[in-house]
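Structures are listed in the sections that come next.
Just so it is clear, none of the values below were taken in a lab; they were calculated from the coordinates. All values derive from a computational prediction rather than experimental measurement.
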Structure P
Amino acid sequence: MTLFWTLAGVAAVAAVADWFAMATTDRRLMYAAKPTVLAALAAAAAVLPSDRIDLVDRRWWFVAALACCLLGDVLLMLPRNLFVPGLAAFLIGHVFFIVGLLQPPSPAGTPPFSFSALGLLVAATVVAAVEAAPCTVLIRSLAAHGRHALIAPVCLYVLAIAVMVILATNVGILLAAFGAGAFLLSDTLLALDRFVRPIRRGPLAVHVTYHLAQGLLVLSLLR
């Protein structure tokens, strides 16, 4: 566990450095700090001792998801316009998170039968209600600015993260639920800031909520 907490500490320090870089528009520091956060979190999840986690299979799906998010981070922060490849990397990452969340506790039944139908329905209703307005505004903005090619990929991405949130709120682990919720908030802020209208301190808020989300998801693996 010492190595796990050391890597988690590295991720926390790098995250604060990244937030400072965003607040001061220090791109050189951001280029160094932002990838370090996800690299450290992925490594922390990978070295987590098996006796401190019930869901070993979930851990490896989460590691794969974190690796995809790391790739997405790098693609999105480069000066070239690599939004679509970055979006694809994050989309794959969410699919890995979803598969990880579908891993049943041990011992347990086979997913998705280990979930409550009522719980899934309630979570889906809440997510749909929360995201309906921002998604509508986002799609209208994309259409109004002639970015029709982005509408389908963005809708697919929204669906994937919505499914992740719905599952995370039903696995019985609060850290997973809060982590997924923070991820949804981060992505919503990013989309509105990038495609609708700039949000005051929007990029900073995106980074803060994003790093909190990833950290909470990693910590949710702990028994």
Structure Q
Amino acid sequence: MRKFAQALFPLTLALLGLAPASAMDVILFDGSWKEQGFLRTFSNEYVQRGRRLDVVSDGTASLLWRPIGKASRSASSAGWSWSVGEGVPATDLTIKGGDDRNLALYFVFADRDRAAALEGKSARRILNEESARALIYVWGGAHQVGAVFPSPWSPRLRLKVLRSAETGQFRERVDFLRDFRSAFRREPGVLIGVAVFADSDDTNGRIVASVSDLHLE
């Protein structure tokens, strides 16, 4: 009788609209993330605090990168919280060298048959890989929220604006499988990495921000 009740309980919840959320893979800022700098720019300051990442970008730009393990490569969506206490002004994100933004989260995909060969490679190496594509969710820029467009740095990068150039604190949930298909008109392959980016070097501005509770579903 107990086994029957246990089996019936999830069904009852679903019928009542109370079904538990899908399983989440929490991505901790646990020291495993590695900074990737760019030519002629200085590094941002990142402090990894477990569930939260603190970021300071003071006239600087860099990427904090973490590869995704095999068990999570089939994820189709993600969620996180982020906040900006100080930010850069709105810029045109379609202009190379004038495209500062407060924060951006990269979700990087590669063809399934190339994923193993890219394990252990740097973010810069992977983003130069012909089979790799990155969907980038942005807080900042002088664009309409929801706008999707190619990065001026590479045709294999697509930006989607989630927040305008403002300060505040927000919670996000994105369906990156759907967004990828819409942006690239192709299937994404498998998720192989995620990155956090802050960019203030073009405006010589200052960003004080954080990202927390990042998870894949």
Structure R
Amino acid sequence: MIDLKKFEKKIGLNFKDKSLLEKAFIHRSYTNEGGKGMEHNERIEFLGDAVLELSATQFLYDKFPQETEGVLTAYRSALVNTESLARVAKELGMNDYIRMSKGERTSVKGRDHILANTFEALIGAIYLDQGFEKADEFLKKHLFDYIDEIVAKKLYKDPKSYFQEQAQEHVRITPEYKLVKHEGPDHDRVFVMAVYLGDEEVARGEGSSKQKAEVDAARKALEKKNWF
């Protein structure tokens, strides 16, 4: 089994049942190769997702007592989406511990999705081993601080729609997206899209689809223009 002592030390938790932590890092693809017969992390991820939603909902309810249900829902969506969870997983070095197939290991497409799911599985493992309070403490320490950035930069809004609103307000131009290039095999393709305001190329974004690359480009354009 993979040695997770260093990871336990990094997150400040000592698991009573080490197998729960180990299970959190087993991707389904691994059970088809070297891990045949092992249980993958999808069931514990399912549990972790529920714990995450409850913890995030309580946190936002307490932090923003004046906000409506609709605004809190938008905040929560941005706080617990794939990008946010993958970001924290990367900061914690979780990618080094995930056991997956060789094909998944070398693939670019879907990597953030795997990281986010593994993070949810980790929450499930903490909950089963340490209880809700510890899982809640872990999330407040490693994830929930990002809400200030989300609110300040209005990341809870759809980036493409918001960039279009801001572009119309500031320069009265509707953004246009153009494909710059795509690379990689069909099953692992990466698209690069550029967003323009008239003749000005404002930013470029990448993604596993044109739509995702456009969203990434819009997000980067908002940051470059400082339109928050």
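Largest in Cα Rg over 2.2 N^0.38 Å among the labelled structures P, Q, R is structure R.
Source structure of the calculated read-out (Cα extents along the principal axes in Å, for residues 85-180 alone, 40, 29, 22) within P, Q, R: Q.
Of the structures labelled P, Q, R, which one yields -3500 when helix-only ellipticity at 222 nm (-39500 (n - 2.57) for each DSSP H run of 4 or more, over all residues; to 500) is computed from its coordinates? Source structure: Q.
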